[in-house]
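Below you'll find the structures, each written out as structure tokens.
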Structure I
Amino acid sequence: MEGTAVDTDVIVVGAGPTGLMLAGELRLGGARVIVIEKLTEPTMQSRGLGFTARTMESFDQRGLLPRWGGLETMPMGHFGGVQFDYSVLEDAHFGARGVLQWRTEEVLETWATELGAQIRRGWEFAELADGFLDGDTVEITVNTPEGEQRLRASYLVACDGSRSTIRRAAGFDFPGIPASRKMYVADVVGCELRPRYLGEQLPNGMVMVGPLGDGVDRIIVCPHGTPASDRDAIVPFEEVADAWEHITGEDIHGGGAKWVSSFTDATRQTSEYRRGRVLVAGDAAHIHLPAGGQGLSTGVQDAVNLGWKLAAVARGTAPDALLDTYHAERHPVGRRLLMNTRAQGTVFLGGEEAEPLRQLFQELVQYDDVKRHLAGIVSHLEIRYEFGDGTGEEGHPLVGRRMPPRLLVGAEGETRIAELLHPGRGVLLDLADDEAVRNAAAGWQGQVDVATVVAKPADGADQLEGITALLVRPDGYVAWAGSTQQGLTDALDRWFGPTA
């Protein structure tokens, strides 16, 4: 039956980590959002088991970290199974480990609904109406428990995973490298397996084992020469046990599994992250081998980059062109993600022919410069957005990077940039008690908060040396830095719209 059109600013399709993070970010920015999810209940499956250092920073700047009740980070990480110490890079670690994805989704859904996001479960996308490329709205048809419904919004965002129906309906292309092998992941019980955290290379394939507690082990089984099939297809435990025995010679058929799935090494990325009023994020925009646990984290960071921009455009406080910076900034990050996961797959899964490459990597990670480079890639701490013009004093190394996690001291005591970013607004840091700097932001009240603070000196080289003011975007990245006001007004106008 025909439903009643529901007006909202943004429709998000998919209530995974990317969609839920985006919903919260949109609400912080003042936009109305409806999230539709075809599943009536969360699956309680956990493909993801943690998140990267950069994603922890993203959660921290929204005040979310305490909701997990304590997170364990690991200084030791790997690249393609070659282990090394990530703490060689300042403020780096391999990320939060042992965090089940269902728990991350639970935290993000609670946060988003507290902020006013509408989560509609049991609602499945059916059709996208024409006109999203040049119309004023986008309209979709969804199947709901009460029947067919039409929803209309200013924008639609696909966060519906690797086989995104929105991506196909909106005509996004998805070029890349097709799958060449099939692999398995399962949470097994009753199998009495020894840990194989970094994987074990055997003549017929590679296996990994990580204890999850309560007698549950996460296993990953990567047989050589197994023909590829659909990504994320559900498979019987017997098939996984057969593959495990083929590789290890161990019989685990007497055990069982809480859930099993298959995946492939397919590597694809949409050529554009936006088509008219439809955007893509997370696995809907990029798929890759799950090496280093980067998929969930990259999707969350897509959402953090997009949310404040889309909210501002949907509310009319910023021009539509601001949305083009989403593709400009995040598409290169996704492309680099695909590069590093393919490289890791070559080292990790290449079999006997890749052994010389593994040995070479083991030699290279003895050098601190190599460790810093690889740690920056996998932790995502290396990310720097290219902003082009309007970024303050030309060539300043902080512009496009995250604000360093320095302790800041103001009239009300000590604080951190993460705490100042909790409301999801921009922050202008006045580091020299300069009234002129504070006055420059007067036209953006409600969009940019001004904080007069002193940054405590850093150990070693000080990235803030000579800087008297910084403009930090809501996603934590420095939009302008300078010792004079040159370019500050232009940067405010560019990122937060024309002054009222």
Structure II
Amino acid sequence: MTGDLPRPAAVEARGWGWRHASRHAWAVSDASFRIEPGERVLLLGASGAGKSTLLHGLAGVLGGDEEGEQTGELLLDGVPAARARGRAGLVLQDPDAQVILARVGDDVAFGCENLGVPRGEIWPRVRSALDAVGLDVPLDRATKALSGGQKQRLALAGLLAMRPGLVLLDEPTANLDPHGVAEVRDAVTALLDTHPATLVVVEHRVEVWLPVVDRVIVLGAGGVLADGAPDVVLGAHGAALAARGVWVPGVPPAHPPAPAHAPGAALLSASGLAVQRVAGHPVASGIDLEVREGAALAVTGPNGAGKSTLGLTLAGLLAPASGSLVAEGALAAGAAATPIRWTSRQLLTRIGTVFQDPEHQLLAKTVRQELEVGPRALGLAEAEIAARVDELLERLRLAPLARANPFTLSGGEKRRLTVAAALATAPRVLVLDEPTFGQDARTWEELVALLARLRDEGSAIVAVTHDLDVVAALHAERFELAGGGAP
């Protein structure tokens, strides 16, 4: 590839379908459509509808026969997508899954180097791409020191630098603060205005991308459910789509009732707390807060402020850099006063944790077994384990996937599974990092309702989130971190 701008790619699906190896159900089936060069498409559908699978197919990264079974054709410029090297660039749901090299500049340059971009052209592209996505860090900054949201911007910068003919974005703003959402959307718009390309974006924040796209395709069981101009699809089919779980502007999900009781006693108290991941490098300090029984606490703030690090510290998984974090009352009974000194079993019975990256905590071979891990560790009776697991499978729409390998689930399904696994132990404190990431409207409602029920039963909820609807739905007290730095 030279410095010349590529032409936008044409995309065509002809009865295309894909079934992952070891799965009975097809992730996508009988999808047929054509996207003309330069079109900007928003791809919608309920969680698990196959949106990510379709994007992976267009990017040519689904693998061969050993990875799954394909029907029909998926073409870029008339060529099978798997053979159209360099024509498509993909940004994934999971920020960590796409970080390749140890330094920021090298990571952004990696794709250009693979495509044979002349060396003298690569580094100007790298700097321009980083500026475009608002990732203002040195080129030699360690990629492992970036927050989840910063890693997402890094991945987008790597795609922008390659200047592909087809831009594929899978929930590109899911881990970004509101300012970052607008910044990334505007960066994509600027890219398309100056370096024309075809765009296919999967995003639950529909209203964010409506000013950018000129077409909406809705994917579901059996193929394409709707296809056309945004106002036509969302206007004529809005009610039906919302009933299927598609986020439709103006059709908000239902919120649970307000708490029936006032917050109870403090279970965790932080005073002058500073948090860190790397010893000697605190990322947030001067933190004073209480986590109270029967209440929700939302930790908000910009990317890089230290929200996830604070969450892991409250969960007893990271030691405080300074200051104090003390467990109180029923939470501390029979254990040390500081959660970081608890055994793994003591943590399991007291504090549940849902990480930002679902794959970091998947342990079992099937979805059902994953939900059974915590209750079995608690020594619950088989009947009680089955009752808890069955309810969670049904309420979070995971029952059809009970025998599936957790790693074959979609991003939204993995998030529901990890939240359900934490809920299965009914912890006194539940710390969740971006609990509603990747959810459709129906599963968002179910997740929030389950969290509200846990709160009303006396547990404390700590939600690290950019989703302000969650803050409102849980009637959460808001603790905002305003600093900047590493995660």
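Annotations
- Read-out distance in nm of label points 7 Å out along Cα→Cβ at positions 33 and 377, computed value 4.1, structure in I, II: II
- Parent structure of the calculated result 2.2, given that distance in nm of label points 7 Å out along Cα→Cβ at positions 329 and 361 is the read-out and I, II the choices: II
- Winner on distance in nm of label points 7 Å out along Cα→Cβ at positions 113 and 385 once structures I, II are ranked, highest first: II
- Structures I, II, by distance in nm of label points 7 Å out along Cα→Cβ at positions 185 and 273: label with the highest value: II
- Parent structure of the calculated result 3.2, given that distance in nm of label points 7 Å out along Cα→Cβ at positions 57 and 449 is the read-out and I, II the choices: II
- FRET efficiency 1/(1 + (r/R0)^6) of positions 25 and 281 (r between Cβ atoms, R0 = 30 Å, to 0.05) from the coordinates reads 0.05; which among I, II: II
Readers should treat all values here as calculations from the given coordinates under stated rules, not as data from a laboratory. Nothing here was measured: the structure is a model prediction, and the numbers come from that model. Cβ atoms are built from the backbone, for glycine too; each structure is taken alone.
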